[in-house]
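Each structure below is given as structure tokens.
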Structure I
Amino acid sequence: MVINGGYTPWSEWTECSVTCGAGRKSRSRNCTNPEPMGGGENCDDIGPAEDQQECNLPECDQSVNGGYTRWTTWTKCSKTCGEGTQIRFRTCTNPPPNSDGKTCDVIGAPQETMKCNARKCRRQVAPCSQGLDLGILIDRSLSIRKGNLERLLKVFMPRFLKRFSISKRRTNIGVIMYDKAAEVVAPFNGPNSRSKRKAISFVKSLHSGVYFQTRTDKGLISAYKELFKRKAGDRGRKQNVLLTFTDGRAWPKRRIKPFSETVPRLMQRKRCHMVAVGYGLPSKLNVSQLQEIGGDNVIPVPRPSQIRRFVRKIKQTVCQVDGGYSPWTMWSICSATCGVGVKSRSRVCNSPSQRKGGKDCSRLGDDVEKEECNEGECPTGPTPCDKLKLDVCLIVDASLSVGLINYVKVKTFLLQLIHRFEPDTHFSIITFSREPIVRCKFSDKQCQSADGTHDLIIELPDRLTFGTFTDKALVAADQIIFTSENGDRADAGNVVVIITDGKTMRGSQPFNVTVPPLRDGKNAKLLAFGVGPSIREQDLNEMAGEKNWFYVKDFEEMKYRIKDIQNAACNNTEPLSPARR
């Protein structure tokens with residue numbers, strides 16, 4: 001008996017394939033009413049078994065609300081006492097809002113301030129009452145004229161020095177004279193520098209001859225390298241002052257080293273208060289050069305014959321110390337590990353500190369700077385690390401040869417790398433130079449997430465020491481890190497990433513001794529990342545094998561190899577079999 005097939009009634013329509021915008025829905029039926037039998041026709045001639053139609057829901061919300069990056073680290077405290085402030089920043093770029101999205105204002109502010117160093121400052125003692133290390137730099141070039149130099153040494157200086165308490169415990173005097181060369185004629189610990197009577201007698205006895213060329217730059221360099229030194233009697237605890245007498249006409253111009261190289265070093269490293277007295281022929285004073293030396297503390301003497309009238313004003317300027325900024329700190333690590341973020345740096349008004357009514361540092365600019373930083377595109381899509389459970393040990397070279405600026409770049413690289421692994425990844429960190437330091441073990445809760453490890457890396461001290469003993473770090477990884485008591489998991493793959501800028505030092509154990517316990521005994525995959533010209537490819541190959549080492553010429557290029565290292569870390573990485581544990 002021949003029976004042709006027939007369809008059942010249509011099913012209900014499915015839900016729309018999308019929750020907003022244009023989608024599709026479908027319904028179906030089966031060729032079982034009845035089923036074809038005895039060679040009967042199936043249902044194809046009757047029509048399709050499935051029916052589809054469009055469904056239009058309200059338009060999708062295309063808005064993207066803004067999100068903040070992480071915070072930068074706190075800036076340095078703006079004051080060493082008396083309550084200062086620290087600042088940190090973040091940017092609304094994670095993700096940035098689109099035209100329809102909300103800005104980050106609803107989440108919070110892009111800047112936070114915290115009080116710091118609230119302890120009271122000691123009562124300030126006027127620098128001249130407490131005593132100074134007073135350096136006097138005297139121009140004895142032809143443009144000064146012999147009579148003017150003689151008047152300075154024999155008339156002005158005795159009156160000026162009488163106003164100071166010159167003694168071993170109070171003010172000490174140092175004198176430099178210069179023409180085409182500079183000469184320290186009296187160091188701070190010299191026989192004529194710690195007695196008022198001897199200092200006055202000595203200065204009056206100085207030869208008043210004038211000579212060819214005006215190498216003010218050499219005078220400033222001599223002050224920095226020779227006078228304000230401990231071996232020349234610079235006491236450190238006393239306020240340093242450099243009082244320069246010149247007409248400001250450094251010559252020959254083509255040989256003069258820029259004052260901008262020496263004056264900031266005197267101010268910042270020697271904490272030296274700079275005062276410049278314009279002395280010489282009035283028509284030939286170069287005020288701009290005087291300002292390069294003394295900044296706001298320039299005293300032009302209209303006529304050399306009037307120098308005695310300026311004793312009080314010059315002393316007042318010497319004793320009223322304006323604040324000067326310390327050097328800028330290094331830039332902080334970028335607040336974003338990919339995409340756009342912000343970084344900051346700061347400086348403190350303590351080089352020298354403002355004293356006895358002197359000007360604060362606001363005249364010199366802000367104490368905090370921030371700028372945008374771009375760490376490249378953020379990763380998208382699947383990676384070889386997806387659903388992979390790993391224990392990753394980061395071994396980081398913290399020897400002097402790396403340099404602090406590059407060490408910050410290494411930390412930035414580590415931050416970018418750890419966020420490329422799956423959430424179930426545990427981390428450990430070893431820094432090394434002469435000896436290894438275990439910063440974090442797999443068993444430490446902080447290092448059982450990328451976020452916790454991120455915070456730890458940020459706080460790694462920026463302190464580098466002598467020596468590069470990679471072998472000791474590898475031994476520490478084997479004997480301390482990859483152990484069950486310190487959190488090494490039996491069901492996780494083991495990975496070691498070694499970052500170094502140089503060959504291990506003489507006396508180190510060879511890699512064929514230190515690598516096998518990790519590679520064979522712990523089934524750890526070793527990756528070696530060499531940076532800079534001191535790297536030997538042979539060392540990298542012995543540590544990691546032919547396919548698992550990487551090299552870049554400088555630290556700035558490290559971030560461009562993250563994907564390669566991620567692929568090498570995650571491809572074919574398996575946990576150690578129970579039989580070998």
Structure II
Amino acid sequence: DETRPNRHWAQRYDPSFERAIGFLKESKRQDEFEALQQRTREKMKIRRMRFFAIILGTAAIVSILMLIVIVVQKGEVVTAKSETTHAQQETRSAKEEEQKALDQAKRALADAEAASQEANRSRQEEKKALDQARISLEVAEATKAEADKFKDSAEVYQRSAVQERANAGKALREANTNRAQAIKLRMLALGQSLAIQSLREHSNGNHELGALLALQAHLFNVSNGGHPFDPDIYRALSQSGDPRTIYRGHNAGVRCIKILVDGKEIASGSDDKTVRIWNTVAPGDQRELVNPTGQAIRSIAAYGSQYVAAGDIAGNLVVWDRSAKDNALVIKGHKGIVNAVLFSDASHIISGGADGFIRITNLAQPADQTVLSDKINSRITSLSLSTDGKLAVVSEEKLRIFNLRATGTSPVVLDVKGSRIMTVAFSPDGKLLATGAYNGAVSLWNVATNQRVASLTGHTSAVTGIAFSPEGHVLATVSLDGSVRLWDTRNPDLEPIVLQEHGGWIWSVDFSSDGHTVISAGEDKVIRSWVPDSDRLARMLCGKVSRGLTSEEWRTYVGEGVSVERPCGQ
């Protein structure tokens with residue numbers, strides 16, 4: 001190694017180290033190239049040897065296969081010779097069989113010709129049969145078409161007959177309905193006629209006959225679907241059967257009335273400066289509550305049978321506790337007439353006055369008064385409180401609805417164009433609001449939508465009082481025209497029942513809690529009581545009569561051809 005050049009040798013003996021390094025690298029590359037060429041030549045030599053080996057092996061295999069083929073062909077030649085000999089024998093046998101087959105073919109041909117002739121005859125027969133069948137089919141189709149035609153006609157006639165039968169049935173039903181309706185209308189007209197004759201007989205002093213005719217008129221009206229609110233029927237029954245109790249005792253006009261909750265007492269306030277309690281069971285039994293203010297009364301309210309409250313023309317509220325010997329509590333606050341007063345509960349009173357204020361007074365602390373809103377710029381004439389806490393307030397200018405259960409909210413203002421409102425009342429369910437106007441108009445309002453839903457016309461002067469029956473189906477109104485009117489709120493277009501017994505202006509109206517009584521009061525100083533229900537009047541009247549119409553009376557007032565009906569089962 002010391003004689004061969006390397007890195008150490010170069011560093012030790014050659015002063016030019018870099019050239020020595022280059023020489024070494026070149027020597028190494030040359031050695032590697034020569035080694036690579038040597039390996040390549042060896043690989044090519046090996047491939048040539050493999051190629052020659054494959055060729056020689058393939059030639060050997062081919063030689064073996066050729067030898068096998070030669071041996072096999074030699075065996076096949078021997079076999080072919082044997083098969084040739086056998087084939088010659090088979091050929092001779094085949095010729096013999098061929099001759100036999102030829103003979104059989106000739107016989108078969110003869111049989112085929114005979115069969116062909118038979119087939120021709122069969123085809124001719126078949127054609128005839130087909131022609132006959134075609135003719136039969138055409139006849140059948142024509143027959144079917146004719147039958148279908150008759151069937152269609154029959155179905156048309158049947159449908160027509162069914163329709164005619166249905167039309168006839170419908171016409172018969174309509175005729176029966178029209179006949180029944182005509183009979184009902186005739187009986188209703190007869191009932192109207194009997195009601196008018198009842199009023200005439202009653203005015204002539206024939207009270208029993210008038211009562212019988214009124215009962216018969218009511219029966220015809222009810223049994224033939226007449227309206228239970230019919231004014232003529234009601235007037236006839238009322239004239240004969242309504243006791244029409246009159247409560248007398250005030251010395252001046254009666255401004256306000258209230259039936260107490262048990263229906264046995266009536267509270268009234270008058271311009272004679274008194275508040276009176278009337279016994280409805282014994283109308284002559286009355287007593288006066290001491291009025292410490294000595295002022296004329298304009299409004300009245302009650303809570304149960306214990307408390308009675310009244311508002312006077314001097315702005316005072318007077319509350320009587322009837323459980324404490326009618327002790328009177330005087331509450332001051334308003335400056336002017338107290339036109340409306342009501343209880344919101346047992347301990348609070350709401351009042352409205354001509355001073356434009358609405359005050360809520362706590363009876364436990366009378367000095368503790370709440371003003372519901374700022375002053376309304378016109379006098380308050382009426383208040384009504386709904387069961388759900390809505391307070392309707394009437395002033396000369398507007399109708400406002402306050403929600404007492406939502407303090408701090410602004411009131412709803414209804415558009416009451418046409419005339420100023422005088423009085424207001426909520427229906428028992430709080431869904432309707434009734435108003436009476438200065439021009440005599442009565443309106444029904446939907447509380448949910450604040451829209452007018454009906455206009456009731458009839459009064460000819462200012463409506464001063466308004467009240468709903470307990471079930472809400474009847475609305476009573478009173479007016480300065482001197483009439484009490486009863487309206488059916490379910491059918492507001494119907495003519496109202498008109499009661500005209502007062503001798504002048506009427507100021508107040510109220511219903512009993514059972515709806516059996518309506519009372520009114522006004523300028524004539526009396527309180528009048530009415531029975532507002534035709535059915536109840538008929539039952540009351542049946543208790544007064546002891547017979548029915550005689551045969552002669554029936555022929556005279558009812559006529560021939562009408563089946564006798566007894567209203568009270570006489």
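Please treat every number below as a calculation from the coordinates, not as lab data. Just so it is clear, the structure is predicted and the values come from calculations on it, not from any experiment.
Below are the figures for this structure:
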{"quantity": "For -15000 (helix-only ellipticity at 222 nm (-39500 (n - 2.57) for each DSSP H run of 4 or more, over all residues; to 500), calculated) the corresponding structure among I, II", "calculated": "II"}
{"quantity": "Among I, II, structure where percent of Cα pairs over 44 Å apart as derived comes to 49", "calculated": "I"}
